[in-house]
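Next come the structures, one after another.
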Structure P
Amino acid sequence: MMDIYKSFRVEVDRALDAMTAAGDMPAGVDRSKVSVEPPRDPAHGDMSTNAAMVLAKAAGKPPRAIADGLARHLSAHPDVTEVSVAGPGFLNWRLRPSRWRATLRDVLAAGLGYGDSDVGGGRAVNVEYVSANPTGPLHTAHARGAVVGDALAALLEKAGYAVTREYYINDAGAQVEVLARSTHLRYREALGETIGGIPPGMYPGEYLKDVGQAIADRDGDRWLSVPEAAWLPAMRAAAVEIIMCWIREDLGRLGVAHDVFTSERALVDSGAVTRALTELEARDLVYTGVLEPPKGKTPDDWEPRPQTLFRATSFGDDVDRPLKKSDGSYTYFANDIAYHLDKVRRGCPTLIDVWGADHGGYVKRMQAATSAITGGEGALDVKLCQLVHLMKDGQPVKMSKRAGTFVTLADVLEAVGRDVLRFIMLTRRNDQTLEFDLAKVTEQSKENPVFYVQYAHARCASVLRHAADSGLPTAPDALSAADLDRLDQPEEIDLVRVLAGWPRLVEAAAEAHEPHRVAFYLHDLAAAFHALWNRGKDDATLRFLIDADPNLTRARLAMVAATKTVVASGLKVMGVVPVEELRG
């Protein structure tokens, strides 16, 4: 097995089987919660298992007794040098360096596929991300959701899931009606009218001048003298089409490509919302009632009225939720219920939505509705992306004139490039605020995580180029044949341990839906490599290329090539292109 931790999880199972056969453990005990992982404190050993602690109750035995039995079996393993039981039953052990070094051959054989997993079992997952209202260009907050969603999709694919990347076009409802009216204003302006100031409630961004001009160029004065009922749907459709074209172009520059674009308006027009609510009514999950006043409201400004409500409280929500507005039209919530049902009915029971932080209050009700409308078949996980504070040299960046109220994604891409933007967006958990300093993210220093990781890859590439120029073998097959036992320095083993953790990291991050873990891992890997490189600067015997010792050189080249491969594998998940050379 390429995953060293999984291979020892199998060894723990074998030890438990032997204990069961000997009568030291009862048969049929559920082992699904047993894990093997690095101990929190590296001083305790190389690996640790929770088996004794999680099996004790079901086995009817003290954890220490189970741990002692496991220790006896693991001590006989040829790759284990030491086993210890601590406290009530914490089991730790150390491995021979040769077992760690064998990881290098796994990496060289697998290439960028190292870390690929079948833990997903081909199960379908729908990841919906960006889904910005088509009312203007994408901005930096949208960029964060785009990168988080795209990296999560790539991570899930590497872990063996069948992923659908989806964008939900919110082209129904009040905001696109405002867009249509704002566009008509700019359309009239494009035809020579003086429109004066932008009325309150309209979209003020100058980008709508381009939209109005495009419609004027296409249709002339066709929409000037007709009633609103005629021009409003035309303006709405044209504006959404033009802005969605911009959005797709910006996402393309960011390296984001969705498999599916779903229109909210098309969903509503198809009758999907009516059908979904009919299903809820059939399950007695819809009723007519009066909600309590919202928090902070007083009786004087609260007008109770009967509403069509969904029994959200039956599924863990705080209050029941309205499905229809006072004019009889559906709420956004009703539309979203139909949309999530549609995704599940398309064959994706596992749904992941990446939303902006301003939707935090919407999470619980949507999860409740998804569970209800799918009869428990669908499960929704929502990843909320907190704000991005755009800075330059520590000072807030001014708003974009063209956008009106925000800095566009296109502006940031032009300033720092795709790879820097994608990497930085994953250097914090999605639920933490991110400071994005345009100056710091492009400087060449160890404080810049993009440079720090890319420098590790570039250094590896440089070593391999020099080796090839010297006539040394650098092909994976040739390096796999090296005498890896020559790698006996503590820093070398430390680096190999980090490399060995990549498959485990992929599975854990995918199952937790946390792509930022990849960025954290790559930083740790880069740190281990840079530490080894820096030691070689001070001690010539620790350098990668030793003219007088070709066998040691070949072993160290295997380690360098493996490091380069794993850095590239991690960057691929993040959607970042690894650099072969860095120039100041």
Structure Q
Amino acid sequence: MRPLAIDGSVVSQRREDRHRRRRRRREEGRYALQIVAVAGVYAASGKLGLHLAFAIHSVSAIWPPTGIALVALILGGYRLWPAVALGALLTNLDTGVPAVTVLGITCGNTLEALVGAYLLRRVARFRPSLERVRDVLSLVACGAVLSTMVSASVGVASLLLGDAVAFAHVPSVWRTWWLGDMGGDLIVAPVLLVAASHRRFRRLPGRPAEAVALVLVLAGVSVLVFSQSTNLVYVVFPLLTWAALRFWQPGATAGSLMVAAVAVTFTANGKGPFATSGPDDRLLLAQTFVAVAGVSALVLAAVTSERRRAERAEREIAATLQQSLVPRQLPEVPGVSRAAYFSAAGEGHLVGGDFYDLFRVSDGRWAVILGDVCGKGPRAAALTALARHTLRAASLRERLPSRVLASLNEAVRRQDDDAGALCTAIYATLDLNGASAAVTMSSGGHPLPLILRADGSVAELGEPGSLLGVDPQPFLVDHSVELLPGDTILLYSDGLIEAYAPGRIVHVSELESILASCAGSEPPQIIAAIERSLLDSRDLEPRDDVAIVVLQVTADPAPDS
């Protein structure tokens, strides 16, 4: 049996070795295909760039391969440098310069891509999606300005060494080389980077029909601007702004590329506002204009993206805070049926505003609170958390609701807030005694609760007290009432009656009428009836949060555990 086990192990090892060799061959095949593809695209775009070289056949004011090489090394890694070298070699083989010059240019182009990719990936911590302003600026500084100096310096030195350029012409040739490569990084690279990150831009504000209209208008305006000598190039800026705001990075990069294609085509043929100088200079002017316009559109798109991300993060934080400030569900109270409703209002549904809580103070005694803090956002969230904590803590040492609210008033007044921290609240206790409950409540500037008797009669409980946070000695009064089986108490925030103000304001009498019609209904049904009657509006947007708590004494109390 032992030899069979050894044979099985050997067979398994051989099978594993075959799988490993197949995976290696597949990886090598993919790598070779990437080398060929990048080198082919580089050489093809390089030939196009050389077609626009005038003063010196090896130096072009338009050089797209720079952007292609940079993107290849950013996305595919440094291991694709042979593709850049091969593409540069194929591009310059038939330019009529000595072999040493061709090798020097090839080395310069390769080093340029390696330096740019290293600076962006390692130094700038670059993200290819260009969703941050810092990424756009890093592409300009590290890719377009710094790395292109390497290729320009090595390339011009190689031309000088091969006697392809006179020493007196070195500054102008270096400038043309540098600016030409810079254009490739600022016009071509962003399009490729954003295209590779297309999954991040699935929910663009612009619609397909709007995109078609933008393309047609931008193409038509670009042809009009660059086909005549009158300088109207500034007309394209509003359209690129439109593209950036509505279609973000895809719109900014695609729009810039479209403008660049039209500008280069007409300028190369001696037409348009830039055709007032030599061939290389006019192409540099056209390319520089498009690069500046494109970078401006990209910065605007990045600012828009950052703002959208900040708003999304704010909404997520607000939702998390709201969940922590409002209980997910009310605890079970023996002998009491309960239900609650909460709806945030306002742009972004910022946290803050209404809050409620229900907790046991002692055996047979429960506390229910419902309040409203002024404002929204972080300060309102902090005040809401303070209110809930203070009310819970005060309920352990104070028995009267008015004394509990007085503690909250003192805590609110201690807040260091230039705008003034203000709060309204209802605090009520339920003393359970068999099938009935004694309710004692106090209001601190809050709408008074409503009592729905089992026979359908409705009445307000208590009298309004002082707004909390204003007076060091607020007016707070305690009121008591006994709830019998079938009786219901309704606590609500002012958002219930003012949610659609000033277009629509609900009077308390209307709320009492709705509540009276719910006699015999359970708390969830009562809330559903109120929501259906007062909060279901398709024409108006709610302007305030809404919080509702309904407690109903049942005939058969559950055991207190």
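From P, Q, which structure was distance in nm of label points 7 Å out along Cα→Cβ at positions 76 and 204 = 7.9 calculated on? Computed on structure P.
-15500 is what came out when helix-only ellipticity at 222 nm (-39500 (n - 2.57) for each DSSP H run of 4 or more, over all residues; to 500) was calculated for one structure; which of P, Q is it? It was calculated from structure P. One of P, Q was used to compute relative contact order in percent (Cα under 8 Å, 6 or more apart), and the result was 16. Which label is that? Answer for the origin of the read-out: P. Given a computed value of 106, 92, 43 for Cα extents along the principal axes in Å, which structure among P, Q does it belong to? Label of the source structure: Q.
Bear in mind these aren't lab numbers, they're just calculated from the coordinates by the rules spelled out. The shown structure was predicted, so the numbers you read here are calculated from the model rather than taken from an experiment. Cβ atoms are built from the backbone, for glycine too; each structure is taken alone.
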